[in-house]
Structure P
């Protein structure tokens with residue numbers, strides 16, 4: 001039989017939801033690997049905005065974009081609370097255990113950002129996770145309300161920022177606009193409407209060598225992981241707290257009744273899809289006008305959260321009848337850290353100049369076709385790996401670094417089990 005030296009009781013629903021989330025995240029991230037950053041929100045900036053390319057953008061926006069990241073953030077909060085609870089139950093210093101895990105995660109995030117991909121979430125998870133520890137003893141109801149309030153407050157701030165963007169646009173295009181007003185608006189607009197010089201610079205960096213990109217990230221963009229925290233920190237913390245509430249209440253562990261889960265699905269998923277369909281229409285109708293589309297996306301944090309919870313309920317219900325497929329997806333979820341960083345390495349190699357060099361040479365749809373292949377790879381390797389090892393490779397490294405010693409990795413098979421296995 002397998003040794004229990006490094007094993008822990010798994011909560012199958014958490015692994016299953018996490019597996020779907022990490023696969024879904026890559027569906028939108030792949031575009032950000034393949035072409036200039038502005039194209040992520042604005043198909044008109046690069047990569048095609050008609051026909052199949054536009055449909056793919058709209059479907060991802062309505063069904064995936066932001067929802068899977070929200071779900072992943074909530075699951076991070078739930079798993080974080082699980083680790084804290086288990087540390088306390090084992091008589092360990094839970095604060096020390098948690099802080100070491102978050103610091104190591106921040107280190108992984110910085111490596112990911114500077115040397116692989118600008119869209120890293122690990123650093124912010126580690127930094128915000130340090131703060132989330134203060135809420136560990138709150139009840140499910142309090143966690144849910146505080147988390148929801150933080151997301152709502154963040155949405156309000158972005159609404160005010162969106163209104164300010166509109167004022168900047170009107171001022172810049174008014175008769176007698178000053179040079180400063182025009183410069184300020186152009187500085188904002190270039191994010192979604194990059195100038196030819198911006199596109200040329202971006203293509204040069206990402207089609208160049210590994211060293212060229214690293215130099216860019218360690219130079220002009222060195223502070224981004226830190227300066228972005230005030231903009232994403234409140235929503236990230238809110239999502240983590242909601243995830244902790246979902247764990248405490250039994251929602252994430254599958255303890256609710258099927259009727260309760262179905263109610264969450266029927267309220268949250270169609271309503272959220274309807275709202276984001278409206279946003280997609282507004283984006284297309286306004287030609288992806290910054291205050292309308294980007295601003296609208298940023299203020300819909302509560303809708304994203306609700307839709308993510310609806311997806312979680314749907315996955316729990318579906319997982320009860322999936323059979324072997326559920327086991328494959330859950331294994332991908334157990335190896336989510338390895339799969340998340342692994343997909344970044346695959347996409348970076350596929351598109352960047354130090355790899356196959358397809359960056360900026362493919363359409364949105366062509367870039368997205370990598371996603372199903374990566375999903376199949378996740379499902380193919382994760383389960384067989386976990387049949388022989390306690391953790392995914394990067395999960396093992398994270399655990400070992402956090403604990404300051406190498407953790408047991410390979411599962412030991414006793415004589416009886418070995419005989420049965422032949």
Structure Q
């Protein structure tokens with residue numbers, strides 16, 4: 001049995017070794033049970049082990065072990081709660097990365113069903129799909145925006161594996177990078193910093209309005225913005241589906257490009273928490289080396305960077321908000337921001353406006369694409385319902401969240417628009433939304 005989360009280790013993809021490590025970790029988790037509330041993986045695990053009189057995790061079949069893996073959606077909240085993580089305990093339990101290791105082993109051993117492998121191939125190619133869908137936005141949105149549960153969505157489910165009952169975010173007619181390229185260059189009165197925006201596939205193809213307001217808020221505060229035009233999707237869909245070859249290929253290319261931007265004197269800023277997590281943590285594990293470490297050390301969540309400007313005595317963030325400030329805000333805290341252990345930077349930034357804020361920490365059950373896959377609907381949709389109820393109970397007049405896919409799930413439950421924190425800050429500064 002090898003306790004390793006290093007994808008380059010010779011035993012990383014060895015099935016017998018992985019199965020033994022699953023038994024070890026499952027036994028520890030069964031004895032602890034602190035994570036029972038985070039996802040269905042743990043209740044399922046405990047139920048299956050409790051069914052045996054001796055409660056021996058070694059009695060689980062491979063299929064039962066894999067059920068726990070399939071129900072894990074990489075929320076990363078184990079890092080928030082687990083007392084046995086590698087940095088603090090000799091047992092070195094890293095549940096999320098063990099799940100990734102198992103998925104990679106199953107992928108390598110051809111244990112993933114053929115239909116799911118096909119779905120993974122489609123879902124993983126976010127840039128190809130995004131480029132095509134934005135060029136054909138009316139047609140693409142006619143499909144993804146069709147009535148949930150209708151015939152068109154059922155046909156899409158059959159082809160892609162995307163649930164026919166989940167609401168999907170539409171595609172923009174103009175990509176964020178195109179907008180930034182065509183936009184007249186803004187002259188800054190006093191440049192305080194330079195950043196390179198890693199737009200993520202969501203902002204690039206589906207929510208460019210978030211990128212618009214990011215750039216305008218940053219420029220309002222003397223921060224010069226450029227774009228990492230020579231990079232693509234962070235690769236999270238490949239990683240989470242177990243295809244580490246494709247993930248490493250994407251990550252290696254992105255690391256090389258982003259490292260050049262960092263060496264040119266910029267910080268990488270990311271407006272989506274899953275993608276900032278990948279750049280900060282996963283690239284170090286799967287690519288490694290000086291460039292990956294450099295990128296990780298110089299990557300910041302978009303709100304995290306602004307709070308750094310505010311807290312640095314040598315720079316200044318504008319805290320005058322003459323525009324539209326909400327009466328109250330319900331702020332959804334994404335799991336992948338909590339797992340970064342950087343503190344509630346988005347909430348702190350919103351608080352500068354003076355608006356009262358109620359933070360909601362209920363998970364959306366999305367994790368990139370996991371919650372949108374049809375075979376996960378029975379687990380993921382109730383989590384979205386619970387999140388909607390938690391937000392509704394706050395009575396806030398504006399709902400805000402950093403994760404666009406989680407925001408789509410919230411909007412599905414409550415109706416109305418869910419804003420990114422930077423959109424709230426832009427309106428509070430008096431910056432009008434971009435006309436599209």
Structure R
């Protein structure tokens with residue numbers, strides 16, 4: 001018994017005319033980034049940090065999906081796992097290279113690194129010693145990139161080896177790496193979010209900030225993977241190996257993380273507002289000035305209410321034009337979300353509309369390079385784990401076991417319903433059903 005694989009109702013997609021898009025993005029982004037660095041080096045640093053944290057969230061979200069696939073021994077996510085593996089491997093060493101401008105401009109970006117704060121007594125800085133020190137800042141960066149490289153590269157290495165051998169040893173190795181990797185993932189993501197983004201305002205603290213960044217990262221990645229999977233199916237790469245439940249589960253998870261992100265963000269705000277401690281409230285007081293208040297309202301309605309209400313219907317997860325819209329919408333909302341976290345430090349008066357071109361330039365440069373690397377790796381290997389033991393399950397196929405008859409001979413196969421009815425007490429179970 002097998003379920004019919006998902007058949008795309010749309011015409012095949014030809015992407016030949018978009019082959020030069022990454023190169024164009026790199027050229028345009030490089031020109032804008034260089035211009036921004038020459039005009040205002042500090043603004044360039046903040047725009048670069050925003051673009052870096054944006055694509056870091058995308059790669060870490062993909063790594064999380066791979067870890068969850070192995071930890072839960074999932075079947076439905078087998079066809080999309082290879083895509084997530086390649087995206088996760090972009091975190092290191094490629095994003096480590098893009099971290100260099102942040103490391104070089106750290107003293108300009110983070111006020112607590114300045115000599116005046118290092119020499120003068122600062123209670124908030126002293127309370128967070130030794131994490132908020134220059135040596136710790138760079139040691140944590142090295143630790144994070146090494147951890148991400150080890151986890152992502154080993155998971156992909158064993159996945160590719162499984163394509164060659166089909167051995168169960170590969171599956172067990174990926175499970176072991178995931179069991180260790182999930183703890184390293186939680187630690188490194190929290191450290192990265194705190195030291196590279198929250199540390200822009202070192203006086204402020206939040207125990208939920210790491211989870212907040214995690215929720216937004218996975219939300220963005222789910223929408224991106226949905227769009228990538230749909231695109232790869234239309235160009236013929238994944239055609240015939242996708243079932244409807246891949247799209248349904250991706251859409252459902254996107255809906256779930258829409259709620260989860262809103263819950264975390266509201267909880268953080270509500271606890272700080274309710275406690276009314278000046279060391280905490282100044283963070284949101286700053287973000288209620290000028291046009292930042294309007295950005296906060298856009299996040300409330302655009303990051304939560306719009307996708308939440310639109311995806312309440314079950315069939316909305318299969319409506320590809322709607323999901324394609326929300327894939328692009330997720331990129332816009334995540335950009336605004338990161339701007340809401342990063343830019344008020346430099347522009348307390350309001351959203352820096354005059355510097356959006358520099359933000360887009362940095363995003364285009366990093367995104368173009370990462371896209372070229374992703375396509376290179378994707379073309380070099382099988383587009384999906386072709387010898388994964390759960391691939392048949394992902395396609396909705398069921399292969400029943402043969403039934404023994406008298407004399408130990410094999411009889412005709414039976415469906416799962418027939419097997420259940422043959423068990424003791426099946427009459428009662430059938431009545432309950």
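Every number in this text was worked out from the coordinates using simple rules, so none of it is lab data. From a predicted model like this one, the values you see are computed outputs, not experimental measurements. Cβ atoms are built from the backbone, for glycine too; each structure is taken alone.
A few remarks follow.
- Computed 30, 15, 12 for semi-axes √(5λ) of the Cα gyration tensor in Å, for residues 92-163 alone - originating structure among P, Q, R: Q
- The greatest value of mean projected area of the Cα convex hull in nm² among structures P, Q, R is that of R.
- Test item: helix-only ellipticity at 222 nm (-39500 (n - 2.57) for each DSSP H run of 4 or more, over all residues; to 500) calculated as -22000, pick one of P, Q, R: R
- Structures compared: P, Q, R; top value of mean count of other Cβ atoms within 10 Å over residues 60-67, i.e. the largest, recorded for R.
- Structure from which 3.6 was derived, distance in nm of label points 7 Å out along Cα→Cβ at positions 28 and 76, options P, Q, R: R
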